[in-house]
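Computed from the coordinates by the stated procedures, all read-outs in this text should not be read as laboratory data. If you're wondering where the values come from, they're calculated on a predicted model, not measured in any experiment.
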Structure 1
Amino acid sequence: MGKLVGAYILPHPPIMIKEIGGRESNKVSSTINSLKIVSKKIKNQKPDTIIIVTPHGPMFNDVMNFAIEDKLTGDFRRFGASMLRYEFENDTELAEKIIDEADKEGVYCIPFTKDMAKTYGTGYELDHGALVPLHFIQEDNKDVKLVHITYSGLSDEDHYKLGMGIKKAVEALDRDAVVIASGDLSHRLTIDAPAGYDKRGKEYDRFFLEVLEKGDVLAFLNIEKEFIAAAGECAYKSVVVLLGCLDNCHIKGKLYSYEGPFGVGYGVMVINWEGCNDGKSIFDEYRKTKEIYMKNLRENEDPYVRLARFTLENKIKHNRGIKIPDDLPKEMLEKRAGVFVTLKKNDNLRGCIGTINPTTKSIAEEIMRNAVSAGLNDTRFSPVEEDELDYLIYSVDVLGEAEEIDSKGKLDPKRYGVIVRKGMRTGLLLPNLEGVETAEEQLSIALRKAGISEKENYKIERFEVIRHS
């Protein structure tokens, strides 16, 4: 029977490679030395296959992506080092078995080919998220096969279940395998960091590493999404997959090194484990906490959210509308306003439709109309299906009156939403959205939604909302 023999969290900055970074590579000498230690450690573990999960291959919102050609190749030409070229034998049998086991867990995976890459207009060469760690590891492990997985926009739960499928596939095919979660930590550690500065970046890296060192998987899985977004990192989902591989094990992380001289956190960690037969399933505990959370959410929702949910559920379950309930607050029945209804599933947007100005006789009717549209008519998503209803989280934004302003300096993305107008083109962005930290970002997104160039002479309006969630 096959088994997992090693699990590592590794960074992927190309600047670590001398041919790319030159003297600058010396600034990450601790990371380089740690990767050399990992390479030797993997050699001693004698794996048949290295399974690497990366954030930088061709990524899709709704499926995990497995490279499936017999040979996997790549180079660093985009970083000015085309002479560094690599070729690995793909363990296609194991890749296909993982896809099969993941499917049994309800996780959508696709075998990704060169022809598919052409269809989607993307490359097929190995990405730097895989190549940088492999550059160091292949020195001591030249004959090891590879499985290359790009994580997706699917939920954390799906990524964890993918890890569970990996373990089952490894055992079923009599493989000894090492799993590598490729990813850099916060990209916002300093003022000159590539993604800008956020004081929560350092806090995130510290918490991320401490929780893994303690082996507190449940705490890791429950890291708030706003905290992750504020850090601007790319390691979290890779690590969720790795932890899924060790679901019923007692784990401890050992940190080899951490540094961030370029404003990005680079952590090298080995995950050790024991007691895989007597450990509790973290996945089961995680599911229970999610169920309790959703139960509390439903029991404490306000009339605005309850009306949106009740309307959409009735439409999907019974294909009929509802009458306006008699017990709603007076303001919902007598006042008129623009309303946006937003649906989320597993922390990802699942639908959002709204009206800038009122189109019905009351806020209640506006909520009812837009709740159905958010669930069934948002063209960015397929219509919500009945088996999704228990997992949806609703929010209702009631818009205040918009006022025209003469400069973006009067915007505040946490307090105000923004409307941009040019002729018949209009774009709107709600306030206090995850990942939108500056007025510049807020304005840029609204302009893109409207199809308005930043060079055009457009009008800016701001508005406040009352958010019900």
Structure 2
Amino acid sequence: MATRQLVPAFLVALAGVGIPAPRAHAQERVDSAMIARLRAESEQRSQVLETYRTLTDVIGPRLTGTPAFKRSVDWTRDKLTAWGMSNVSVESFPFGRGWTLEKLTLEMTEPRYFPLVGYPEAWTPSTRGALSGNPVYVGDKTADQIRAMAGQLRGAIVLPQPPQYALITADRPQPGDTEQRVRIGAPPMLRSDPTVPLREMMPLLQELGAGLVLRPNQGQHGTIFVLGNRATRDDAVPSVVLAVEHYNMIARLVQAGTPVKLQAEVRARYHAADTSGYNVIAELPGTDPRLKDEVVFLGAHLDSWHSATGASDNADGVAAMMEAMRLLKAVGARPRRTIRLALWGGEEQGLLGSRAYVAKHLTGDANAAARDRIAVYVNDDPGLGATYGIYTEENAAAKAIFDTWVGALGDAGVKRNPVDKIGNTDHLAFTAVGIPAFTTLKDYRDYDVRTHHTNTDFYERVSEKDLKQSALVMAVFAWQAAMRDGKIPRAVTQ
């Protein structure tokens, strides 16, 4: 159980008039004058909503390796340059081919006409033209029985799983509102298991020449959880994930012996001319001769999945981090340490961009000095909307410092800094080499049931108010970390 350690109300009041914190955090001074300037800039001239709108509405899905992802790289690079950031650059790393969807047709034409809702898994190949016919259900068949159906399966639309009735119906507890440890990362994966496990069935269907596989998912009310695998082979069976209500309806009809006819076509394109992923880097240079080579590092991932526009995962984090940098630049901030921003690619495929950066710049004996110069890394990814604090990774010394900063921002909607560790975000690349690295505490409202890696992750998921709040919190955290005498302490290992 996490222990609540928020700064008392009188500390907030002291911070508001620029008086340093009392002996409990005697080394921490809160720069209330800078906080006021950042607030005023945010309230009067914020650009965070336009950044967010461009990423979601204009550029759209940003699957790494695609032209759209590269457009987002170029646009954020140019925007950061226009805002006056220094040392703006783009670094590449090996990724592989990209994939985009060019056409999708999904229709039931018998026993009545009905348009179906679904999305191909990323990197699935195209169908061999338009398919039309009776779907073949094999969710209750053994491998031998499936082989015996070879004649029916060649070129057919296949239903490989039983109807799925296990669905995600509730979000986890909101971590900003409870003292209990809250499960972090992605929502649980629920699946209706066929007689032959999918890992065995898909190669079998490929061998037998199936034309298209339709699959259910764990979402309800038309929500579709759909990802993909960049290692998918060109000759794999194309795979489409349907809205669960639609998949279940078709499967029940077939199981009951009602004649069903479907029409479907997937037309996809692989992008192999450029097989790199990219990270965007920008800085506000440090000014203290003794500390300017040390770095306060901010990060968020620029890439997304393909069935929506990656609004809460992670356009909101990117927009907030970019706006934090713009706020600092706009108010003429001259940090003692350098403040560096990275927008990562390939996060959704395994934190590839951040790991490539760390491997190149911060790993091994040759990079020991560079590694030691990273004062702190803060990431913005899990959850959505406002920033309520920082997961402090069981680092008691860092928590004490962050609690003081949270106290100074008490009226901005921040709540607490949990002691908890968190996984599945880009900060892990930094913790792996001993750098104190942390991730923001965000909301999970509608995150598990509706938005995370789904077809509903659009602009509407995040409000301007929450984007502005998150940007302000990140700007203040970055400024405080850049101005304090010491770096953020490394965690004490037992």
Structure 3
Amino acid sequence: MPTERPLIKPLKPDYTIQCLSDKQLDQLQEATLSILENVGVRFPSEKALTIFAEHGAEVDWDSEIVKMSPELVKKALATVPRFFTLGARDPAFDLHLEKNVSYFTTDGCGYETIDFETRERRPSTKADVGNMARIADYLSSIGFYWTMVSAQDRGRTAPLHELETSWNNTIKHVQSVTLIGSELARYGLEMGQVIAGSKEEMRRRPPFSAIICTVSPLIQDKEAIEGAMLLAEAGIPAVYLAMPTLGTTAPATMAGALVMADAECISAIVLMQLLAPGAPCFHSIMHAYADPRTAAYVGYPLNSHSRYATVEMAHHWGIPSMAGAFGTDGSEPGSWQSAAEITLDPFMTGLSGAEIVTGLGLRETYTLLYPEAIILDDDIYHRARNALMNMEISPETLAMDVIQKVGPSGHFLAQKHTRTHMPRAMERSLTHQLNAEGSYRDPIEVAREKADWILKNHRPEPLEEKKKGELSRILEVAGREMEKTA
């Protein structure tokens, strides 16, 4: 039998912050426009180059570099919808994007898992994708499910299997980071139509979205961008994500890295608007650093405020943003590093007004899944949510009559007001769960137990048998056809 789940609890701050001044945002935007006009971005796709040429961009067919005027960029971006809907299997869990409301998701796409039972480290599988979808379905911090790890046991059709098992284990919106290329995109669209019921309904309430990564510096991936064009034409939302590494694939200064990455994102979004005006898009930049002593990939040095500045850059263009959060460099959940690096993330991204934010649940910089890590991150998320909530000030909460009655040197424990409000006054976090003796338990142990309980007890509403059968049929056809072209 299906079990009840808590409602999604997004961040809804009544106030926001601005890390960058309007002047700085103008400077960054002008620098991006200059890159697009004078340096260009490489698009290794004949279809993309043709679209740009037809709309007056400067196309070098030999180098595959496109240069576009500020006027063309601004005209194209004017058609990007500021807000739209991310559909869910259950319409009650649709996400209607709006100002100053941030929906969080899981992290992805890792490739290793700490086994749920043996605790051994191993490659991730389709079963892991489904299990984590079920946990994400239950948690109120998770607005939608970004497939957390890859189905490495399913070969070339793994992205389609990831979608199928996600829809079988959550009623929430699903986001894919591996649906790359036109072949996979076509099958993904066919599966999405099954879930939505029709092409028209899929456009109105898209049940899935996709992550489309650029290649730094200043390149679009051929397979990714060609698949993205099919998704855009069908009305499927896509996040255009640049991941520059300061000092290697990007300048060693933050401003330089951000404008270069911005040019990558904006160029892809311009293409989608030229092809399909009004196509729903997100802008996203998740930068990292090359340690100058070791060349190691570092996501969380001491200063990470530019994670929130990228949200302001997107909004300055008039485009919704996906912010980067969580994804600690720490290798184990529960360590000082794994909490310290990410603690400010949900609070600050909420204050910045990001529409969607990734992503709870992975360690070792987005690559390693511990089943309990998502529960620990959920706790940090709700600490931020509570910190951003308004304090209720009313005659009842001011308790002036009770204070007057107790007076100096009195005690409030026996008051009816206390009996009414005390059960709700302290919401227990993972750090204040009690054992049988009344002592506080180890939060890691509590997190593991909760993850295990969800997997054993939570059963999302199942897909209709007809839809299940259709998804299985598509997977079978895709497997046969893609085997032929391997």
- Message: Starting from the value 15: which structure in 1, 2, 3 was relative contact order in percent (Cα under 8 Å, 6 or more apart) calculated from?
- Response: 1
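Which structure, out of 1, 2, 3, was helix-only ellipticity at 222 nm (-39500 (n - 2.57) for each DSSP H run of 4 or more, over all residues; to 500) calculated from, if the result is -13500?
Answer by label: 3.
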